[in-house]
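Chemist: Several structures are given next for inspection.
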Structure I
């Protein structure tokens, strides 16, 4: 405010000086008008600075404080609502894992209860099998099975981890030549039980699904 007052005082003195010069016809009326405009601008700046100073000294009014408090509460409520929405839309894995399969493509609408992601959360081995078309309808995620490994007498407990919804021709190495033209569904069966850590990768197995 002090600086604004000094600027105004200087502008006022300059304006008075120009008035004297105009009377002596040493300057034009246009020069005086410019000086008057500068004086008026300095006066407006001084008045604004005084108003700011008065507000700072007096502090905010009760009404202004109440308005600010209500605005803060409204903003905090919006923040809480958006945090809740974010939590609802955030999908978290139940444990550290990596994605093994995403059965649905972008834009598809899974049915209620459908598996939308298959995660590998540990070292559990699985058997990659091809399910005949006539067996596909009764199998779903979690269906129980028994896995027989060559050279091991006891069967391993297992369950269906994932099964394709799209049929494909059975690969040549899976079935006999007579069966290769038949449609089948790719599936992964997770093996559990004692001794699974000793199972070698790539070993042939036979899978029997429970009724």
Structure II
């Protein structure tokens, strides 16, 4: 059995080990509580990610349909106008897991861009903008789920290390020290009794 580093000798060691055991058990309790909170947050994040993905797929199909319709109705030589989108991400944190909580998509509208040549083109542009916004939201929701999963894995690892390695090691060291201290007390009691003129072999 390896000795715990920093263990003072004698009774001071027992007090030291008792304090370490108490702190380790408290840390385990806190990590267990953190894990419960993270699992609850994970359920919420998984629901949000699934919902965001469904909305994104629906918006993408809608944009694809309107895009096809607009291209079929476009006059010969009609030109597609593409605009860049800017995504702003707002971040949040729960129990050490930092994740994107919401996104905002804005487009650079060019006032010199040609106007839509048909109602279908206008609908296609709106559907494409909606699909981009839904895609950004789905990506943020998926990233949030990944961040919470990562924090859960790390917390489980730390909790296992405390419960299955550190606390048993401290407890084993405390039990061994208790045995040594009990033997020392017994030996000291016998020596005191002998020194005080205890049982005589004569």
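We did not get these values from a lab; they are worked out from the coordinates using the rules stated. It should be emphasised that the depicted structure is a prediction, and the values quoted were computed from it without experimental measurement. Cβ atoms are built from the backbone, for glycine too; each structure is taken alone.
Chemist: One of I, II was used to compute FRET efficiency 1/(1 + (r/R0)^6) of positions 126 and 166 (r between Cβ atoms, R0 = 30 Å, to 0.05), and the answer was 0.00. Which one was it?
Modeler: This value belongs to structure II.
Chemist: Can I ask one more? State the single structure among I, II that was used to calculate volume of the Cα convex hull per residue in Å³, giving 153.
Modeler: This value belongs to structure II.
Chemist: Next question, about the same structure. Using mean projected area of the Cα convex hull in nm², for residues 22-141 alone as the calculated read-out, with 20.9 as its value, let me know the right label among I, II.
Modeler: It was calculated from structure I.
Chemist: Here relative contact order in percent (Cα under 8 Å, 6 or more apart) has been calculated and equals 34, so which of I, II was it run on?
Modeler: The value was obtained from structure II.
Chemist: If you don't mind, there's one more thing I want to ask. State the single structure among I, II that was used to calculate helix-only ellipticity at 222 nm (-39500 (n - 2.57) for each DSSP H run of 4 or more, over all residues; to 500), giving -14000. Don't skip to the end; give the middle numbers.
Modeler: Values: I: -14000; II: -25000.
Checking each candidate, the match is I.
Chemist: Can you spot which of I, II the value 3.3 was calculated from, given it is distance in nm of label points 7 Å out along Cα→Cβ at positions 54 and 118?
Modeler: For distance in nm of label points 7 Å out along Cα→Cβ at positions 54 and 118, the value 3.3 is produced by structure II.
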